[in-house]
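The structures come next, written out as C-alpha cells.
Nothing in this text is a laboratory measurement; each read-out follows from the coordinates by a stated rule. These numbers were taken from a predicted model, which means no experiment stands behind them. Cβ atoms are built from the backbone, for glycine too; each structure is taken alone.
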Structure I
C-alpha cells in the first residue's frame, strides 16, 4: 500500500519542487515504485522530470474533474525511473471549477485510492499558497514532508504550516501529520543557519530528518536540462544527499 506524502511549505522559494523531483528519483534509485503528482499550475515538477507540460494530453486537472483516472494521466519518466501525473496552466482553472462540485477537497484522495497497490510512494508537489489544490493534496496524504531553509523567516512560515496541518487534521484528514522537516540549501559556514538548525532539533526532535541537503549549484542547474539533480549529476554532493534522504525515509516507514 502506497505511502502518500505532500511536499509542502507555505513559504515560496524553499526548494519544494527540487525536493519532490530529487526525492522521487532517489526513491526510484533505491528500488521503490514512485508516483509524482504535480499539483502546481506552474508545472515545474513536470518539466523537471523531463516531461513537456505543453504536450500533455491528460493532466492532474483531468483527474480532479474526474474525466481521467490516475493511471490514464500518468506518464513514465524513463530517464528518472518514476511515474508523473503532470500539470500545466490549465490547472489554475480547476480552482474555480471545483468550487461548486461535491467532495471538492477529496477529489485527489478518491483518485489515488484506486492505485494504492501500484506504488510504494506517492509524492505530491503542492503550490506555495493554501488553495483548493493544496487542500486536495493535504486531504489525500498520510503526512507532510517540509523542506525548509535554516533562516529566521522560514521559522515563521513553519508556524503557519503547522497550524494549517492541525486544522486539516482536525476537520478533514485524521491521518495527516508532519512526517519530518528537511533542512535544504544548508551552508554550515553560516552561523545563523547552524543556530536555526539547532533550534529546529531542540523543538521538533526526531521530526527533523538526519539528512541535510547542502547548497549545491548542480541541483540548481539540473532543471534547465529537464532532469532531477540525482539523475543529471549523480556524484554531486546535493544528489548524494537526496539519495541518502530517500534511504532514510524508507528506513523510517516502519516506525511511522
Structure II
C-alpha cells in the first residue's frame, strides 16, 4: 500500500514544472547536463526535480538548506538514476547535510564526509559535495558515492551488487566485479579506481561508480569489462560525452 501512495506522489511531483530558479543552478553546478542528448537531459531534470521535491531535507550543525544544495545533491542522485526507474530512491526518505566533514559519534571521532544508512537516510558534507562538483574528473565524488550505496542496497543489502535488470545479468556481474575487486586489493595504488574501493565489495561498487561517471574514458580503457557491466546497469555511456 505504501508503494502505491509513493507512486502516486511521484506522478504528482513529475507533473510540476521545473522551477525556473533552479535552471541557473543546474547550469553552474551541473555543467555535464548540457552535454547530454536532449531526451536524456529531460529525464535527468525530471529525476532531479522529483528527488529534490520528494525527500525531507535537514541541515545539521546550524546549516540552512538552500535550493543550491538541494539541486546540486539531487543532481548527483539523478545522474545515476536518469535512465533507471524513478522508484529506485523510494526507501531513501531523508537527506542530512553538514556544513563540512564531521566526526562519527560511534567510531572514536572518525572524520566522515558522507554516509548512507540502512534506515533511509543519507548524510553528506556540503564541502565534500562541492569538492566533488569542482573536481569533476578525479574519480572522487562523495554524493555519487553515497547514492551508489543507496542503489546497492535496493536488493536489501550493502554487498556491491544492486538489483540488476535481469537474472541473467548476475553471472557476468559477479565474475567481473570479483576479478576487478581482487585486482584492486592486490595493487591499490596502480589502478584507475581509488584504493578505498578495496575496503569491501560495497565500497568497490561505489568507487567504481565514481570512476565510471568522472573518469569514463580511463575506466573504459583500463577495465573495459567493468565499464561494460556499469553501462549495462546504469544504461548510460558517459564516455560518449566526456571531455
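Can you say which of I, II returns 26 when relative contact order in percent (Cα under 8 Å, 6 or more apart) is computed?
Only one of I, II returns 26 for relative contact order in percent (Cα under 8 Å, 6 or more apart), namely I.
If distance in nm of label points 7 Å out along Cα→Cβ at positions 49 and 233 comes out at 2.9 when worked out from the coordinates, which of I, II was used? Label of the originating structure: II. Looking at distance in nm of label points 7 Å out along Cα→Cβ at positions 169 and 201 over structures I, II, structure I comes out largest. As an exercise: helix-only ellipticity at 222 nm (-39500 (n - 2.57) for each DSSP H run of 4 or more, over all residues; to 500), calculated from one structure in I, II, equals -11500. Which structure is it? It traces back to I. The maximum of volume of the Cα convex hull per residue in Å³ over structures I, II, that is, the highest value, falls on II.
When you work out FRET efficiency 1/(1 + (r/R0)^6) of positions 25 and 177 (r between Cβ atoms, R0 = 41 Å, to 0.05) for each of the structures I, II, which one comes out largest? Could the numbers behind the result be given before it?
Working: I: 0.95; II: 0.75.
Checked I, II; max of FRET efficiency 1/(1 + (r/R0)^6) of positions 25 and 177 (r between Cβ atoms, R0 = 41 Å, to 0.05) sits with I.
Kindly point out which one of I, II the value 25.0 was derived from, the read-out being mean count of other Cβ atoms within 10 Å over residues 121-128. The read-out comes from structure I.
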